[in-house]
Structure I
Amino acid sequence: MKSTESMLLTDKAPLRFQVSMTCARWLLDHPRLGAGMQARRLASQLLKRPARLGMVEAQRRLGGLLSECGCSGRDRLAGIQMLRDAAQRGDQDAQFRLGVLLLSGQADVAMDKGQARQWLEAAGAQGHAPALELLATLGE
């Protein structure tokens, strides 16, 4: 079994965390189930451990869930930190989401247009189409 350090670097996790990720993906991406609160709560539970171990997709997905619909300010801030961690590791979807949050000042985040632009540009540099579209509207 690999150490936590190597899992953080390679995103390769033990089978039980891969199964958790697969189940969470299925719940969140399902057309009907993904919109329900019970499915989101279950997915959040499944994503917690992989996110803590540094799996970028888990950080992005759990961070998005918590920042959007966290029950408390503490949950929303934890979600934003997870999005920031995933964004710093190069996840373009996390970079885009973080940029949008900073641009709008949502989820208990102070509006910061300069930092928002940096995250959107980072996502755009990787070819993230919505980030490029948003940057084009900001430039007008």
Structure II
Amino acid sequence: MIKRKPVSAIMTKDVITLSKSDSLELAEHLFKSHHIRHIPVVNGEKIIGMLSYTDLLRISFADAVDEEEETVDAVVYNMFTIGQVMAKNLISVSSSASIKEVAEILSKKEFHAIPVAEKGNLVGIVTTTDLINYLLEQF
């Protein structure tokens, strides 16, 4: 295993993003259609927050309703904005941070994705899944 391999080697570079003005319905569509669990929220190229699929589940009552699930989601999603639901106090890393450094951060925190930024501009995202896949490649 390479000890100082940079996170840029395993991060996702083609990142799906949202802006604060996007709807939570769009966010849910992106989560489901791209099979992802974290979407950085940006203002231009600047990272300003992170929305997780778990954040949406926390505000949705849809699981309790079967027949009108989409209607319930729409009503609940219209009550909140992305800016209200997203995580704002982010930890980010530079693309030159080591994979080990990122693993240490994720092992100690209660989140599963870290934006990769250069001078505040989003350049990628690294998730616990990326780390697990990297470790599996080592065997």
Structure III
Amino acid sequence: MRITPGVAVPLAEVVVRASRSSGPGGQHANVTASRIEVSFDVGASEALSSEQKARVAGRLGPVVRAVAQDARSQTRNKELALERLRERLAGALHVQRHRRPTRPTKGSKVRRVDAKKRTGQVKRDRRRPSAED
């Protein structure tokens, strides 16, 4: 299962369990175990580096789980659960880019000062005329 372009987790490391669903597929006459729960043990994984394991465990915990019981079909729920697990792992592995601070341009500074001067002038114009006027 491909998580990111550089990371792939073999399905052998993902534990899949089926159980009775509380939603669609769990209450029809021919009872089926259509609820799927997939779990991935981060510490035991050989596909992730130690840095990636630390990042995932710090954000999601030592065991990452995903559950699907949306569909009546067990195979469809398995696909949904694996996709949800993939999305959670991809989100945990994402490294935030370092923000490079920028400075305001000269034009933006001039526009800001002009706007402040206009506001001040409007407020001065609202004042009651002085005795000298």
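Each value in this text was obtained by applying a stated rule to the coordinates, not by laboratory testing. Every value quoted in this text rests on a predicted model; they were computed, and no experiment measured them. Cβ atoms are built from the backbone, for glycine too; each structure is taken alone.
Of structures I, II, III, which gives -13000 when helix-only ellipticity at 222 nm (-39500 (n - 2.57) for each DSSP H run of 4 or more, over all residues; to 500) is computed from the coordinates? For helix-only ellipticity at 222 nm (-39500 (n - 2.57) for each DSSP H run of 4 or more, over all residues; to 500), the value -13000 is produced by structure III.
Comparing distance in nm of label points 7 Å out along Cα→Cβ at positions 22 and 102 across structures I, II, III, the highest figure comes from III. When distance in nm of label points 7 Å out along Cα→Cβ at positions 54 and 78 is calculated for each of I, II, III, the greatest value falls to III.
Match the computed value -0.38, -0.59, -0.88 of log10 I(q)/I(0) by the Debye sum over Cα atoms at q = 0.12, 0.16, 0.22 Å⁻¹, for residues 14-93 alone to one of the structures I, II, III, and report its label. For log10 I(q)/I(0) by the Debye sum over Cα atoms at q = 0.12, 0.16, 0.22 Å⁻¹, for residues 14-93 alone, the value -0.38, -0.59, -0.88 is produced by structure III. Computed over structures I, II, III, relative contact order in percent (Cα under 8 Å, 6 or more apart) reaches its largest value in II.
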